[in-house]
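Any read-out appearing in this document is the output of simple, stated calculations on the displayed coordinates, not a laboratory observation. These numbers were taken from a predicted model, which means no experiment stands behind them. Cβ atoms are built from the backbone, for glycine too; each structure is taken alone.
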Structure I
Amino acid sequence: MANKVDPNGALVLFSGGQDSTTCLAWALARYERVETLGFDYGQRHRIELDCRQNLRDKMLAIKPEWRGRLGDDHTVDLASLGAISDTALTSNVAIEMQANGLPNTFVPGRNIIFLTFAAALAYRRGLKHLVGGMCETDFSGYPDCRDDTIKALQVALNLGMDSRFVLETPLMWIDKAQTWELAEETGGQALIDLIIEDSHTCYLGERGGRHEWGHGCGTCPACELRAAGYRRYRSRKTV
């Protein structure tokens with residue numbers, strides 16, 4: 001049976017990366033009850049899952065009110081998704097473009113599956129808002145990150161579960177520089193420092209050296225996007 005729906009409750013898809021950490025802070029600033037959900041699908045960069053708890057713990061020190069709002073964390077084993085995927089995120093192969101124009105880092109159905117499982121959990125936990133870091137401004141062309149996909153999925157989930165979930169995508173129309181700006185607006189320099197030191201975005205799963213924007217190989221598409229966004233963010237601050 002579903003619990004009574006809390007209109008001030010949110011479930012954040014929290015991977016341990018820059019975008020999901022920013023989304024978690026965004027949710028903590030808006031909702032009274034926030035829970036987090038991570039997925040283990042055999043991703044090559046599984047190290048991101050090891051960052052999650054540390055990030056959650058340290059975020060509690062950023063703003064006193066966040067401590068009372070951050071609730072349970074959940075993880076879901078989706079090994080079957082990795083098993084049926086043949087991508088650079090689930091196999092040790094070089095990252096490259098495919099004949100269909102998409103990079104081979106695209107995991108077909110991933111966000112659709114993630115949000116479906118998130119909705120099932122939110123149904124049980126009585127949480128109205130599902131928060132994800134999908135974006136179609138600075139992204140690799142993944143079709144399941146598009147606003148149209150998210151809106152269509154919201155309709156399907158609400159029809160299929162007879163619910164009124166709201167799928168929130170605070171990063172949908174902003175670029176990576178603006179994502180850094182949103183983090184600063186939400187959690188100040190403390191959140192910027194936390195993202196740099198403790199989050200993980202690198203597709204290759206390398207912590208690597210400490211760059212000005214954080215840890216990672218520095219050359220994969222995820223690292224390059226994060227680095228370029230950070231440089232634009234810093235340049236705007238000095239103008």
Structure II
Amino acid sequence: MDRWQGKIAVVTGASAGIGAAICKKFVEEGINVVGFARRKEKVEELSKSINGKDGAILHALKVDITVEDDVVAAFKYTAEKFGPISILVNNAGIIQNTTLYDGDTNCWRKVFDTNVLGLCIATREAINIMRRHNVDGHIIHINSVSGHRVPPIPCTNVYSASKFAVTSLAQTLSNELKALGSRIKVTSISPGYVETEIVKVNGFLQNETITKLEKSAPRMYPVDIANAAAYVIRTPPHVQVSELILQPLGEPV
């Protein structure tokens with residue numbers, strides 16, 4: 001971790017769940033973090049509770065990852081205010097309570113705008129900064145096991161497709177960077193079920209099948225994914241963890 005201490009990491013979707021846990025873990029390891037979130041006040045509240053190593057702190061920026069101008073401006077501000085970005089964690093992601101057979105087009109669009117296009121725009125902006133400042137940085141996509149196999153549960157509609165896209169995007173980005181001779185690393189972290197607010201905030205509380213599964217399913221917790229993110233950035237410069245799949249013990253493979 002020594003080479004990252006005092007450096008700048010950006011974490012999207014930083015207000016709760018996995019994003020908040022990664023912010024906390026990185027700051028405790030001595031990395032200065034800028035948390036992007038629509039609920040900026042949640043990130044500010046989290047910042048007050050973290051004891052950062054060597055003075056590292058969590059900064060909050062109000063950013064809607066689906067609005068390109070927001071994302072571009074946030075990266076520009078971060079680089080000018082805090083310094084070059086060394087790590088990007090693309091954590092922002094949503095799932096919508098709809099279907100494919102009679103689904104809501106706006107719900108589908110929100111998923112792709114957040115999980116795919118928002119991720120691509122954030123990645124582009126971070127890499128442009130890294131390359132301008134000759135930073136051998138690290139891009140982490142928080143993916144899902146749903147990006148490798150389609151879960152046999154209802155109402156996931158375009159979510160799994162969006163995560164399959166993330167799997168492809170990580171591999172494609174790695175190939176593009178390799179062709180440039182860049183030493184920026186790319187890692188896709190694909191968790192199984194993690195206990196977060198995702199069921200509550202995306203309107204699934206009325207879906208009996210989903211709520212029943214949520215209550216009984218084996219689970220991990222945000223801190224487990226934060227520890228995984230810390231592990232992949234700890235690897236030496238010549239080692240790239242391209243894909244890391246984590247599942248709670250007992251979850252179907």
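Quick check: 2.1 is what I get for distance in nm of label points 7 Å out along Cα→Cβ at positions 74 and 146, calculated from one of I, II. Which structure matches? Write down the numbers at each step before the final one.
Numbers: I: 2.9; II: 2.1.
Here the read-out was taken from II.
I, II: which one has distance in nm of label points 7 Å out along Cα→Cβ at positions 194 and 218, as calculated, at 2.7?
I
Work out the source of 24 here, i.e. which of I, II gives that when relative contact order in percent (Cα under 8 Å, 6 or more apart) is computed.
I
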